[in-house]
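The following blocks contain the structures, represented as structure tokens.
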Structure I
Amino acid sequence: MALFGRRGAAAERRGTPADLLVIGLGNPGREYAGSRHNVGAETVELLARRHGATLRRSKERALVAEVRIAGKRVVLAFPQTYMNLSGEAAALLVKRHGVTDPERVVVVQDELDLPVGRVKVKRGGGLAGHNGLRSIKAHLHTDAFVRVRIGIGKPPSKERGADHVLRRVSKKERAELDVSVEEAADAVELIAAEGVEAAMQQVNARG
């Protein structure tokens, strides 16, 4: 299945296509580092460190590293386009790395609808008002990509939604999010090793 709804989307890739493209959502810049909205980006940064790689700037408007996980060629990416334009980088990355199946795209994201400390794996489905997911769906012309969702809890009110996702957090919550980022990285490794279905069964069963 072509992510762009047409054949030849992967024509620009030279060499072996990626087995998995993992996109960690967040906003670039020091002012956003450590915020709830950047836990997806933190996950791909952690995965790069685990597998001895460094994210480097690429022509695809993202920081990118290629690693091997369970024998699979895995591309890790942190878009540098800001959250609501994440799809621009995602579309370029999909073309560059020869990805033609939406289930080979894994988006790691913050999730308001899950409590802090909860991590879930999901295949396709709704966007839950997430601007990064909305942009990716618009540019890839599908919502069938896989999501690793990291719970950040709901804001106290809709009016404070932006503050909730963009501000730095307390030491206590930061410690909880650090554990969640580790678990999200584990979930990505499980997807690479055993597939989406196995990851959903194992990760989602944790409560």
Structure II
Amino acid sequence: MSKIIIVFLAVYFISFFGLAVVWRNYVVAKKTGANALKLNKKIGAEAITGLYFKYLPLVSILVFTLYAFLPTLYQSLGPMALINHKAFQLIGMGVMVIALVWIVVAQSQMGASWRIGIDHDEKTQFIQKGLFRYSRNPIFVGIIFTSFGFFLVLPNPFTLTILMLDIALIQIQVAIEEQFLTETHGEEYIKYCKHVRRWV
């Protein structure tokens, strides 16, 4: 089972960063001429969430690297024993795959408006079609489920901490973004918020 998990996670991380970060940034740059990564030169709460978006994924990769190549060191992290452990791992892999598809679809529906972080230099359109008819933040929903699935696949204090930080810091980022969108789009965005839930 461990070999299956290693192969799965290796393919997953490559797919996630390839499709959801590199490829999507390339698509936006080609359409707009702008870099979609807007995490630098932030202040206050945005600076904190910006650091999170940049560096917390590296912790996930570090945990995977230890599991794949340094299993003895990985054991020192204190893996958690879950009932029906293998079943939960399979469920976790399924959750991660569905979450990635969900994220990529939502990004595609955002089109040229997609950003990582808030773009204070350009007024982007807020999207109301597709998954955004049911959730104001479908991409963040997908990220949280990705972290949840990762915890089920490799349950340990680090993956649990990643999940908890995801939930906490995404809440902060969403509050910041919604305030920005309200100031930018005014009544149109306020009406949208009344009809569409923040999550699902």
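What follows is calculated from the coordinates using simple rules that are stated; it is not laboratory data. Remember, predicted model here, so these are calculated numbers, not experimental data. Cβ atoms are built from the backbone, for glycine too; each structure is taken alone.
Can you tell which of I, II yields 11.6 when mean projected area of the Cα convex hull in nm² is derived from it? Derived from the structure labelled II.
Given a value of -22000 for helix-only ellipticity at 222 nm (-39500 (n - 2.57) for each DSSP H run of 4 or more, over all residues; to 500), calculated from one of I, II, which structure does it belong to? It was calculated from structure II. I have 2.9 for distance in nm of label points 7 Å out along Cα→Cβ at positions 52 and 92, calculated from one of the structures I, II. Which structure is it? Among I, II, the structure yielding 2.9 for distance in nm of label points 7 Å out along Cα→Cβ at positions 52 and 92 is I. When log10 I(q)/I(0) by the Debye sum over Cα atoms at q = 0.16, 0.19, 0.24 Å⁻¹, for residues 20-83 alone is computed for each of I, II, the one that comes out at -0.46, -0.64, -0.97 is I.
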